[in-house]
1. Can you rank 1, 2 by distance in nm of label points 7 Å out along Cα→Cβ at positions 11 and 51 and just name the one with the largest value?
2. Compare Kirkwood radius over Cα pairs in Å across structures 1, 2 and report the one with the greatest value.
3. I have 44, 37, 18 for Cα extents along the principal axes in Å, for residues 27-98 alone, calculated from one of the structures 1, 2. Which structure is it?
4. Computing helix-only ellipticity at 222 nm (-39500 (n - 2.57) for each DSSP H run of 4 or more, over all residues; to 500) gives -5000 for which of 1, 2?
5. Computing FRET efficiency 1/(1 + (r/R0)^6) of positions 67 and 107 (r between Cβ atoms, R0 = 25 Å, to 0.05) gives 0.95 for which of 1, 2?
6. Of structures 1, 2, which gives 17 when relative contact order in percent (Cα under 8 Å, 6 or more apart) is computed from the coordinates?
Structure 1
Amino acid sequence: MLENLPFVYKMTVQQGNIITEEMIDQLQPGMTRRQVQYLLGTPLLTDFFHNDRWDYTYTIKRGHQPMEIRYLTLYFAEDSLVRIEGDIKPDPARAESREPREILVKVPDHEGRKGLVERGLKAVGLDPEE
């Protein structure tokens, strides 16, 4: 009863694999299981009786809003992706219209901390850098 009151805080809860349109647009028939797993992560469900089927499910419940659920089922023949089913389908037009993102990673210079031996040598006046 109290949980339905608007002033009661409800935490955002995410479960499963995060599935984005960008990730799905990169799926292509013929991809290997390893390539798909690299792209989407480990499937949430792998059926013991249907080894050729991988299920990805993602749910998110934001506060008092209704739960959002996304499903994605991938079918393989041998080691090759053959069929994709789910809430979001790959869309080549959407993938082409998306602007490429430039990712810039700035790595600070390494200011190497001297090890125990180097510090010991410096303490006794035998600094190896001199």
Structure 2
Amino acid sequence: TLMLWKSYLRHDRRSTQLSAVETAINQLRAWREAGAGVLFGTDLGAVDCDPTDEYLMMVQAGMSFRDILASLTTEPSKRFSDPARFGKIGPGYEADLTVLRGDPSAEVTALTDVRYTFRAGRVIYSEKF
């Protein structure tokens, strides 16, 4: 959702775009400081298929890798499904898995370098070599 304003304002002056993005980052920071959970998603429609900038903005808002990972996994399962069955990897959990090329705990943009995605035990995405 942080990228939403950048997309909507793409025809406006650069200063207007940057101001809107800065406001969005500050709002995310305030939301988290209030103790609210963050869910990463495309609830407003995908404005960009590449989430790299969004991850970087989440870091600017003070989110750690673990916070960002939770926004992709455990936080959505708490809100929309059964957290006793989804959102974690372990016995009894139903898990979709994504295998990354790099280490996102060292560089958050590695979250975008996907090698494989598994859903219900089947490969649904495999990178092109």
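Every number here is computed from the coordinates shown, using simple stated rules; none is lab data. The shown structure was predicted, so the numbers you read here are calculated from the model rather than taken from an experiment. Cβ atoms are built from the backbone, for glycine too; each structure is taken alone.
1. Working: 1: 3.9; 2: 3.0.
Evaluating distance in nm of label points 7 Å out along Cα→Cβ at positions 11 and 51 on every structure, the highest lands on 1.
2. Numbers: 1: 19.5; 2: 16.1.
Evaluating Kirkwood radius over Cα pairs in Å on every structure, the highest lands on 1.
3. Working: 1: 44, 37, 18; 2: 36, 29, 21.
Structure of origin is 1.
4. Numbers: 1: -5000; 2: -11500.
Among 1, 2, the structure yielding -5000 for helix-only ellipticity at 222 nm (-39500 (n - 2.57) for each DSSP H run of 4 or more, over all residues; to 500) is 1.
5. Here the read-out was taken from 2.
6. Working: 1: 23; 2: 17.
Going label by label, the one that fits is 2.
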